[in-house]
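No lab work stands behind these numbers, since they all come straight from the coordinates. None of the values given here were measured: they were computed from a predicted structure. Cβ atoms are built from the backbone, for glycine too; each structure is taken alone.
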Structure I
Amino acid sequence: MNWLGDHSSDWLPGINSGLTSRAVLTTSERTVAVGKDGAPLLLAIDDPLILDYEPHLAGTLNGVTYYGVRCPEIAGLNYEALRPVLVQLDSDGFIPVSAAMQVLDFIEEHRFCGRCGKETSASVSDRGRHCEPCGLTQYPRISPCVIVLITRGDEILLARAPRFVDGMYSTLAGFVEAGESAEHACHREIREEVGVRIKSPVYQGSQSWPFKHSLMLGYWAEWDSGEIEIDGEEIVDAQWFHIKKLPKLPPHASISRGMIDAYVKYRLN
C-alpha cells in the first residue's frame, strides 16, 4: 500500500539537526505560499521577506530542518489552499508542509490557557505551550480517526459526504470518541453512517492528515449483515460498487485511495 507520508523513516519531528534550513509560509486562513510550479515556496530562514516573523520548528528530513512561518500574505507571492498543494507532492514534500501547518495551527489556537485564560509561552523542554500562572502545559493536538474499507467479494461499499466534490465517493470514516478503542469506533461509525454490520476490522496502516490534526487509522473489514441505510445528512449517498465499475475516487495521496487500490489489485490478481 502507498499513500503520502506513509513510508518515510527519516522524519525527525521537533528536531533541529539539518545542515540547512527552510521555511514554509502559511496564513491564518491555512493557505500556503507557492512557486510558479505550484509547489510550496521554501525560503531560507534568513530571507528578508520573513525576518519580521517568528519561525517555528517543525522537524528535520533528509538533512534539511523545516520551520513554519505564519504571516499575512506577502505582496508578490502566490498562495494556494492547503489541500491542492499537498496532494500533488511526494512523501518527502508532504511531511514537512503538513507538520509545519499543524504546529502553526496549534500555536495560534493555544495562545491562551484553556484553564485560566492567561497567555501561554513556548515550553522550554518540549513542544508544548505552557501557562506559568496555573502550570498547565498543552501539546499539539492529534485527533485519531478510523477510516474503513468495507468489502463484499468484488464489491466495495463507498459513500458520499456533502463536502465531497461532485461525483466522488470514498471509504467511511469517523473520529474515535473518548472511552472507545479504534476497533470499537469502526463498528460504531459503520452502523451509524450506513446501517450495516461488519466483521472484525483488520488494521492496514495510518496517515497524518492536517484537516485538522487528524491521524487516520486505516482498517479493512468484510461486510457481515444488513442493508444500507443513510441519514441523508452526514452521508448523502452510499452504494456497493463493483471493483471494475468504481466511481470517482479520492486522490492517490490519501490512505482511503491507497486501501481501495490495494484491494482492487488483490481481487484482480
Structure II
Amino acid sequence: MKIDTTLAAVVTGGASGLGRASAKALADAGVKVAVFDISEDAGEAFAAEIGGVFCKVNILDEDSVEAGFAKARAAHGQERVVVHCAVVAGGGKTVSFDKATGGYKRMATEQIARTAEGVFTASYRVASIAALGMAGADPLNEDGERGCIILTSSAASQDGQIGQVAYGGGKGAVNAMVLPMARDLMDLGIRVNAILPGTFATPPMLRVKDMNEAVYEGLGRAVPFPKRLGNPEEFASLVLELTRNTYFNGQCIRLDGGIRMPPK
C-alpha cells in the first residue's frame, strides 16, 4: 500500500503511548489520521497537533465505536489503515492468599470477562467495523488491496507472567484471531496482522520509572539487545512497514529486543 496523502487512518488509543507514536508516524507520512481515545483533552490537543481529527471513543461500547468511525469517515473518507492500540485490562493470580480471611481466594470470573471484553472482543469490534467499511471501497492497487488492520497483542500472549492469566489469555486470543480473520477478508483485499510488543517505554512504564528508577533500569537490562525498553517510535516504524508491505498478512510479529519473560 502506498503511504501518502490519499490515505486515511484510524488509530485507537491514539492519545498516548504506542497509539500516539503510530498516529504521529502516519501523519508525518501525509496520512489523514483520526485519533480514537477516551481521554478527551489529550486527544483533542494531539489531534490538532498532527492535523487530524479526534473522536472520543470507548472501545467497550459498540455505539461509541460506531460513532467514532462515522465521525472519522465524515472528516477524512473511508479509512484504509486501522491501528488498534487501545486496551482495557486487569490482572490477578488465579488463586492467591487472602490476608483478610487467612485463607485463599480466586480471581473473580468477572475480572476475566472484563479483560476479555477489553482485549479480545474490543479488538474484534474495531477490526470488524473497519473491515465492513473497507469492503465497499475501491481497490488501491493492482493487487486489489482495500485496506490493512494492525492489532496490538503482547509478548505476554506467549510468555505471560504471574498475574497475567486475564491479560495474557486475552492477548493470546487476539493472536489466534489474526489468521482466520485474514482468511475471512482475503477475497476483499483486506490484510490483518498483529504486533506483539515486549517492554516499551509507554506511560505505565514511565510511572514505574518515577516510582523506582532502579526497577525501571532493571527492566531494560533484562532485554538481550538493545539493553533498554523499546521506544514507541520503534513500534510505529513497524506499523508503517506493515502498512507499506502488502505481502505481510496473517502474521503475529514480536517486537521485543529478544526478551522472553520470566515467571515474574
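So the values come out like this:
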| quantity | calculated |
| --- | --- |
| Test item: FRET efficiency 1/(1 + (r/R0)^6) of positions 67 and 187 (r between Cβ atoms, R0 = 30 Å, to 0.05) calculated as 0.15, pick one of I, II | I |
| Mean count of other Cβ atoms within 10 Å over residues 43-50 from the coordinates reads 18.0; which among I, II | II |
| Which entry (I, II) yields the derived value 16.8 for mean projected area of the Cα convex hull in nm² | I |
| Per mean count of other Cβ atoms within 10 Å over residues 75-82, the highest-valued of structures I, II | II |
| Structure from which -6000 was derived, helix-only ellipticity at 222 nm (-39500 (n - 2.57) for each DSSP H run of 4 or more, over all residues; to 500), options I, II | I |
| Per distance in nm of label points 7 Å out along Cα→Cβ at positions 11 and 27, the highest-valued of structures I, II | I |
